[in-house]
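Values quoted throughout were computed directly from the atomic coordinates according to the rules given, and no laboratory measurement underlies them. Just so it is clear, the model here is predicted, and its values are computed rather than measured. Cβ atoms are built from the backbone, for glycine too; each structure is taken alone.
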Structure P
Amino acid sequence: MNNYKKIGIIGGMGPESTALLYQQVVRSFQDGFGAYKDQDFPEMLIHNLPIPDITVDIKHEEDVRKMLSRSVHFLEQSGSELIAFPCNSLNYFVDYLSSQTDIPLVSIVEETCNTIRQRNPSEILLLSTPTTFEKGLYQRYLGDTRVIRPQDYTKILDIIIQTLKGEHPSEEFSEMLEKEYSSYDNIVIGCTDLSILVQNYQDERLIDSLTCLSQSIVQNSVLESKDK
């Protein structure tokens with residue numbers, strides 16, 4: 001047995017970005033810890049949760065809460081020792097999730113904001129769902145840092161929806177980053193479906209929320225690992 005915490009993931013929002021998170025965690029153990037044998041990796045349990053859509057707004061909040069509560073308890077009963085969720089919009093429920101368990105939660109928005117603060121920017125361009133921006137999920141953690149979104153943010157929503165359909169408009173998104181958003185120094189990929197499109201895109205201006213989450217999951221599973 002290795003010395004890592006058992007990782008529980010509330011996934012499915014969306015399913016493909018959840019799969020990418022798993023790949024990133026695996027790669028982090030390969031690159032950072034020389035893992036290659038099966039026993040070198042942590043236990044991970046992914047609960048794919050088909051919640052009502054929260055991309056544009058949250059119309060079925062009580063239903064979502066009930067599903068999240070069941071998921072947290074399922075992961076808890078399955079032995080998970082830390083829980084994460086690869087969805088920025090879901091951070092709207094982070095306080096509720098925390099109230100449902102004593103297991104440490106790794107918040108994708110909070111971890112991304114930790115990375116943002118290291119740059120100490122006066123403003124960030126947030127590329128996210130309407131829910132993430134309008135509910136102030138990043139504004140909650142960033143204090144005086146100005147959080148702005150594109151003037152025509154519906155283009156970002158269209159790209160998110162295309163990606164959820166499996167169409168992957170990577171070239172279109174890259175062109176937007178290079179042309180329409182060329183004046184911004186700090187661009188936050190605040191939707192994990194957009195993370196799919198930039199996984200092979202090199203741009204030092206980008207702060208990818210899914211990468212921030214995967215790095216934190218690895219750090220927490222190792223640094224707070226169980227005694228041998």
Structure Q
Amino acid sequence: MNPKAVIFDWDITLVDSVKAIHGSLKQTFIEFGNPSQAWSIDDVLEWLRKSMRVSFKDLFGDQAKEAADYFYIQYRNNHLKKVNLMPNALETLKFLKGCNVKLFVVSSKKGELVRAEASTLKIQNYFSRIVGSSDAIEDKPAKGSMDFAIEKHNITLQNDVWYVGDCGIDVVCARNSGCYSIIIGKAPALVGETIHKPDKFFSNHKAFQDFIKTKVNTI
């Protein structure tokens with residue numbers, strides 16, 4: 001039986017924008033007096049697990065708003081040139097869409113940036129709604145962000161709605177919403193030192209597609 005809907009995380013699940021984020025953070029650290037802050041790509045991946053609305057408070061304290069504004073200026077200047085789809089992600093979207101499965105995005109990244117990237121990559125029309133940080137009253141992993149995504153689409157968040165992500169916070173988001181949790185990427189799915197086990201784990205999109213074909217009704 002088809003899932004009623006599939007809700008995707010964005011960064012590292014569908015889209016690789018880590019280089020753009022890494023460069024923008026580097027410039028922000030320099031601007032706000034911490035040029036010695038040397039983050040690796042793995043550090044950025046860990047940081048992406050939090051909502052950007054709250055993560056800047058952890059990094060910059062009282063200067064969080066100013067730092068976030070500066071970061072977004074840097075990111076807007078560069079991200080559309082550096083963003084790429086994850087390998088075989090487009091084929092995943094095409095197959096699900098071809099099976100009449102409603103698709104959504106719920107991301108920790110600011111919504112306007114996610115929608116701009118979707119437009120640049122020409123995949124915006126695959127989704128019924130794209131939701132990012134600050135779009136809803138609550139950000140991911142709170143249930144409110146998921147409710148906001150599916151409202152007006154006659155869908156109830158439960159086990160026949162899949163939430164697909166790449167890390168532990170995505171499992172938490174699925175659990176908070178009562179959805180079926182799927183992880184694509186590296187295991188284990190960590191949040192801090194806690195391992196969050198998804199319902200299904202796949203190493204890449206091709207493996208996920210093989211699973212989809214066993215669960216959905218093809219046309």
Exercise. One of P, Q was used to calculate Rg and Dmax of the Cα atoms in Å, giving 16.9, 57; which?
Worked result: Q
For this session: For structures P, Q, calculate relative contact order in percent (Cα under 8 Å, 6 or more apart) and state which one comes out highest.
Result: P
Problem set entry | Structure (P, Q) behind the derived value 1.2 of distance in nm of label points 7 Å out along Cα→Cβ at positions 12 and 140 | Q
